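Each in structure tokens, the structures are laid out below.
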Structure P
Amino acid sequence: MRTKSEIISLLTNPGIIAVVRAQKQEQVLPLSEALIAGGVIAIEITMTTPNAIAAIREASQHFGSRALIGVGTVLDIATCKAAIEAGAEFVVSPICRTELVALAHAAGKPIMLGSYTPTEAQTAHEAGSDFIKIFPADGLGAGYIKSLRAPLPHLKIVPTGGVDLNTIGDFINAGCAAVGAGSSLVSAKILQDGAWAELTQRAKDFVAAAALARQKK
């Protein structure tokens, strides 16, 4: 079993978290295999995925140490507990639900609470959130992250929404610890077509873009 610090290290290198909203449970294993082949091992299975807890359990058992399977869209303690028991190695919430922190940490798992404003971000940090998920980031952009980190440089920020191949470099250069990539990586069309080779290539492109941005920092 990986320690919390080991999981955090894997989340930040290469620093791409695939936010998966699968259309059906059966897609989770092949899409995860495609992502792993492309170098993206951090896979956040959102609770909007049908039978999400079962999908997390299946993926965790199938991939073992090859992948980092987490749970997303966690809104309450019961969901958080069920996902961790199913094998989720990290927990993500789109909102600042501070009571989730103690449960995740008791299980030795890092947690990422959602925030939009500086006050929410600092509140999440003070509650013990390992990362701050800035969501939705598409209306804010990398400039907002840079401005936010100027007075709050201690925040480990992970933007989600608006992260694509054109913006990932800007977000990383703004000081983000990692990024969450949803439909720009795992698109509805890829899921519908089962275009796993395309997904692998897209994952490779994201990893390369992130690496290039870090080299320029």
Structure Q
Amino acid sequence: MDHGDPKTALSTQQSQATCRINEIFFSIQGESTKTGLPTIFIRLTGCPLRCRYCDTTYAFHKGEKMSLDAILQNISQYRTQHVTVTGGEPLAQQTCHELLTRLCDEGYQVSLETSGAIDIANVECRVMKIMDIKTPGSGEETKNNFANLAHITMQDQIKFVIADRGDYDWSKQKITEFNMLDLCEVLFSPAHDTLNATMLAGWILADNLHVRLQIQLHKYLWGNVPGK
């Protein structure tokens, strides 16, 4: 019995895959080592965490299903190769993995923003992972999946959002405990409107801590505006 071409069947299956999308927009990358670059953002709906300082609560529930083909068609209007897949927590949707692979196959330079609470072992190897470590100030410290560190490479980044001095000291301890500076670049970001960036910079300098201070550039440009 002829079951058809398996490659054709796989292609059809991929074209039928969907993600629930909260928004797609073109902006300046405000975080990570790619700060300042024109970037397409694909924000997926949903997140299992509820961080106290979350600035994208609107992405918890709102969104519409889009096929991967439709997503690729949508972003083709923008003249950049930089794409960030974010959330919410994008990996909460299983088809996010297919989306990441399709984007890489199309030649995009892809980064993934993830909370670190969901297994990243099967994330497409061409994707730059920007993984949060949730500090006590987030209220979601217990959700950290430190086993994910085994899947971090030198192309990736680990990010701590710091809300106060307690978060800073806790983060320093975790960096040492897990030898994070040997894994990849580590970013310290002050929780916007909660911790003064100058104060955080002073702590880093006083301790001669080898991390990158990161502010959310987009918020200084446009404030807390969705789609920016």
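Throughout, read-outs are computed from the coordinates displayed, never taken from laboratory work. No experiment lies behind these values; they were computed from the predicted model shown. Cβ atoms are built from the backbone, for glycine too; each structure is taken alone.
Could you tell me which structure in P, Q was used to calculate helix-only ellipticity at 222 nm (-39500 (n - 2.57) for each DSSP H run of 4 or more, over all residues; to 500) as -13500? Label of the originating structure: P.
Once mean count of other Cβ atoms within 10 Å over residues 36-43 is computed for every structure in P, Q, the highest value turns out to be that of P. Taking 22 as the value of relative contact order in percent (Cα under 8 Å, 6 or more apart) derived from one of the structures shown (P, Q), identify that structure. The structure behind it is P.
Here distance in nm of label points 7 Å out along Cα→Cβ at positions 140 and 172 has been calculated and equals 2.0, so which of P, Q was it run on?
On the way: P: 2.0; Q: 2.6.
It must be structure P, since only it matches.
Just checking, which of P, Q has the largest value of Rg/Rh (Cα atoms, Kirkwood Rh)? Don't skip to the end; give the middle numbers.
Numbers: P: 0.94; Q: 0.99.
The maximum falls on structure Q.
Taking mean count of other Cβ atoms within 10 Å over residues 76-83 as the quantity of interest, name the structure among P, Q where it is greatest.
Looking at the calculated values, the largest one is P.
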